[in-house]
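Undergrad: What follows are several structures.
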Structure I
Amino acid sequence: MRASILVALFALLPLTSRAQEFNCSVSVNYRNLTGSDYTYLDELRQRLTEYINLQRWTEDRFEEFERIECTMQIILLEAVSLTRFRARLIVATRRPIYGTTQQSTVLQLSDEDFVFDYAQGTPIVYDPERYHPLTSVLNFYALIALGFDYDTFSPEGGSQFFQRARRIADIAQSGGASGWSVIGGDRSRTDLITQIMDPRFKPLRKAYYDYHFGCLDHFVSNTDTAREVMLEIVEGLQSLAMNQSRSYYLDQFFATKYQEIAAVFQGSRLASQAFDALAQVDPAHMAEYNRMME
């Protein structure tokens, strides 16, 4: 498990060499806004970068090279007032593929319903038990990112972080905050965390571990076995896809991974079998899977 490995390793390292969990690049794009001078939002970018990277999110100790590579893009779409903004938030995290110099994207989400307030000079304060339109969303996605990352190192290893994200969603939803409602759509933050924690989605939770630790981390050293593991994952998700239509969680998995999956099977003896399964479980990306068969 990641936690035990990190604790054993970092106990041998000087305290000064230990770092927080994220190495996150935050951007704030306000080019769509007109009518006022919004250059002060550059200050927001710096504050949010410090907020994500300097906040202690776990009890584990991370060495610098173990920090989770992350990007958060805030694209401001509209100034509702001088200090209130409607934005799109894009969150992505990556994980190293062991035995290689490459990385795999673990999480890639686009939140289209991000409304928050920010006035110049406002401090960004961490308070997970109190709803705030800006920090509650950031806290939620930081915990989601941790949950996804830990799930790739041990089966359901991210549960504690998903539980904390669920708590934030409950607080936000009780106040009727934007982007958290489960009414009128199936892509809210609450929908995502509800599906992650739903026992019916345990096969997908386990798939994240098998995919990264069982397949990608051993692909170079044992390619044939790694491909067989990947095929088992795809075929194992078929019944989930049939029983859970319009699943945000499952759609997110394939939207993030479809190109990587195709690359794993391309030119292999398992390509045809994988294609048949992918045609059922992920028809949205058939163009890529067709290229896999060329």
Structure II
Amino acid sequence: MRSDIDHLPPVQQSELDRVKQTLMGEFADAIARANQPWKKNGKILKIILFGSYARTDWVDEPENGYQSDFDLLVIVSHLDLTDVADYWYVAEDKILHDSAIARPVNIIVHTLDEVNQALSRGEYFWTDIARDGIVLYELPGSALAMPKPLTAADAYEMASAYFHDWLAKVDSGIKLASFAIREGESKDAAFLLHQATERAYICFLLVCTLYFPRSHNIKFLRSLAEDSEPRLIEAWPRATRLDRRRFELLKRAYVEARYSASYEIGNDDLDALSQSVRALRDIVETVSRERLETLKADAGL
């Protein structure tokens, strides 16, 4: 696995270093307050850059509403250390509000055992990271397992089951959101549209990579999915401030539409978001079926 980021412009190299230092510093502070030995001795074993900035096909056009995210895998020494709320929320918030970091940053946190087990199963998401990822930090003795190829027949069986299960969940979310809109329950409608969106990205990611991160952040899920399939970009208009505000309203709906009295969303917003969610659902179905046909052909079925 590579360990250099010389292919990136100096400004992005500097941003990545700042992100890495923030993650490591805040993690050190979090475990310093612990009492349990396993927690107090907890370690970051690796930080790996993956996705478009590792592959060199990133997009940096914030003026047009599109900018690739930094995607980072953090590998830790204990399963409980993967809890975002306990160990990573402060670091993520600092990175989000750091004016010296000009692009979004997404992190996923797993143990070495989780990653190596996934590699031993040949799951595409992890084998791609093992192939293309760039190590930004690592401790000795934390090598990744050698990826084992997944048979095409097994991949087709897994992806097909994921597709039928999750596409049905997307359709259910859209149906329930439509009912809530008709009943004038705008907050419920916003939450249900968020759920339909989340499920659509999970469907795509599972079919095409056999993995999705433990996250309800649809902006993060969108970034991971669009990084794999640019056609998904078409679902969300983002050229205008209104377009971007509407997606942010949908992102916030997971928490605020349920718990915040100040959350408001209008009928025009709901109608526009409904159209985008339906468009996303149809694109996900199209690209997923294409993926399944490829896997089926590779398996000789």
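The numbers here are math on the coordinates, done by the rules we state, and not lab data. Quick caveat: nothing in here was measured; it's all calculated off a predicted structure. Cβ atoms are built from the backbone, for glycine too; each structure is taken alone.
Undergrad: Out of I, II, which one gives 0.50 for FRET efficiency 1/(1 + (r/R0)^6) of positions 138 and 250 (r between Cβ atoms, R0 = 25 Å, to 0.05) as computed from the coordinates?
TA: Label of the source structure: I.
Undergrad: Using the calculated result 19.5 for mean count of other Cβ atoms within 10 Å over residues 90-97, pick out the matching structure from I, II. Present the calculation step by step, with values, prior to reporting the outcome.
TA: Values: I: 19.5; II: 15.5.
The read-out was computed on structure I.
Undergrad: Ranked on mean projected area of the Cα convex hull in nm², for residues 114-177 alone, which label among I, II comes first with the largest value? Please list the in-between numbers first.
TA: Working: I: 4.8; II: 6.5.
When mean projected area of the Cα convex hull in nm², for residues 114-177 alone is calculated for I, II, structure II comes out on top.
Undergrad: Out of I, II, which structure matches -0.39, -1.51 when log10 I(q)/I(0) by the Debye sum over Cα atoms at q = 0.11, 0.24 Å⁻¹, for residues 42-145 alone is calculated?
TA: On the way: I: -0.39, -1.51; II: -0.37, -1.37.
That value comes from structure I.
Undergrad: For which of the structures I, II does the calculation of relative contact order in percent (Cα under 8 Å, 6 or more apart) return 19? Don't skip to the answer; put the middle values down first.
TA: Numbers: I: 13; II: 19.
Structure of origin is II.
Undergrad: Moving on to the next point. To test your reading of the models, identify which of I, II gives -13500 for helix-only ellipticity at 222 nm (-39500 (n - 2.57) for each DSSP H run of 4 or more, over all residues; to 500) when calculated.
TA: Structure I accounts for this read-out.
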